[in-house]
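The data blocks that follow each hold one structure.
Just so it is clear, none of the values below were taken in a lab; they were calculated from the coordinates. Quick caveat, the model's predicted, so the values are computed rather than measured. Cβ atoms are built from the backbone, for glycine too; each structure is taken alone.
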Structure I
Amino acid sequence: MTNRRGLLIILSSPSGAGKSTLTRRLRAWDASLSFSVSATTRAPREGEVDGVDYHFLSDAQFRQDVAEGEMLEHAHVFGNFYGSPRRPVQAAIDQGRDVLFDIDWQGAQQIANSALQAHVLSIFLLPPSIAELRARLEKRGQDSAEVIAKRMQKSWDEISHWDSYDFVLVNDDLDETEARLKSIVTAARLRRSQQPGLTDHVRALQSEFQETQ
């Protein structure tokens, strides 16, 4: 039996709040962390590998998996379904491996209400200010002014759901936020629900205690 169960670590934030950078740092800190590979009904793009980039499913198979509770969360986006298959995640946490989810608040709520809810750790990243959030998006130099405006509009929808997460971090200093994030993950790994061997250990202590009486 493994010493602990894995966590479903959900990281959510508005675009530009530093989630991608912090995710990279978290994985550099612990190489055993892996991303959940999503399922989708869209066609594979050139170079994409089934089971690595996505699990490519037919529309009928995806709908069946949802009906049978095989998707931890799912959404319909631009004509295609996307979701997080339950079985690979279940296998990972049973083996003591943590799984990262880069999803929005709607997906986070679905996973938090799923059959694996006892093992969920949800963290939301806030920017220090709206002005700073816009400045970070503009500094990227990747998007037009129109796209940035749309991202900013969507960002408030994301921020408005901050209070549905277990932990909320204001990313005003990247290094400090990284340190807090690591502390949260380390503490969550020690939850009673993550340590399957505790009950047997306490029973052994009880038996030993009774023998000494």
Structure II
Amino acid sequence: MVCCRNVDMLMYPYDIIELKKCLGIRSDEFLEKYVQVVKGGNPFFPALMMKMSDDNACPFLGPEGCRVYEHRPFSCRMYPLERGVDRTPEKGRPEEFYFLTKHDYCKGHEEEQQWTVKEWLRNQKLLFHNAMSDTWTEMDTFFATNPWAGEGAAGPRQQLAFMVCYNIDGFRDYVNQHNLPADFKLSKSRIRDIETDDEALLSFGFDWLKMVLANIPTMKVRKKR
């Protein structure tokens, strides 16, 4: 499959959660085996890219095709659509739009079946992925404000943010070690979800980072006795 070779595949936080679950490994192991840290569009926070095999193929490309198809990354799942979000304040709430990309090597364009955007989003299970992408975009935009000014790249707070965003199992170890949820007034259901669900833990991590890095009141702090 030509489309699975010689590609620069950016990886997002939820991509790592999906793939490490599919493979049955921890996120830190996934990062070590399948990911390389690169300089992306954000000057103040690193990006992650899929590490290609020796023959420049996706490491999950097998003889019969994609070995992780149901858990494939957001960029693969979205293709051939590209999604943009207009966050102009005058428009009120964010407005999403889509456009079609086409590459000669993709044989899918030759199929007779036609799809509307809504049909494609439902069929590829993209609605939840879009929501997770929006959450990450908000966080990445926050990182672009350089909340670790004076600390420099790869400083302790940036390393902490990297762990929260990309190494969810490492962050779970940290949360359990420090009993972080106990520091905040959280509902029992949210605490239960944080303990068992990676997506809920990631959401908690994003809220926690905003408090730690910029004193943004995303959660109510429980008073120390």
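Things to note:
- Origin of the derived value 67, 45, 38 (Cα extents along the principal axes in Å; candidates I, II): II
- Label whose coordinates, when FRET efficiency 1/(1 + (r/R0)^6) of positions 34 and 202 (r between Cβ atoms, R0 = 35 Å, to 0.05) is calculated, return 0.65 (choices I, II): I
- Mean count of other Cβ atoms within 10 Å over residues 162-169 derived as 15.1 - corresponding label from I, II: I
- Among candidates I, II, the computation of distance in nm of label points 7 Å out along Cα→Cβ at positions 74 and 98 that gave 2.9 used structure I.
- For 1.8 (distance in nm of label points 7 Å out along Cα→Cβ at positions 66 and 130, calculated) the corresponding structure among I, II: II
- With relative contact order in percent (Cα under 8 Å, 6 or more apart) derived as 20, matching label from I, II: II
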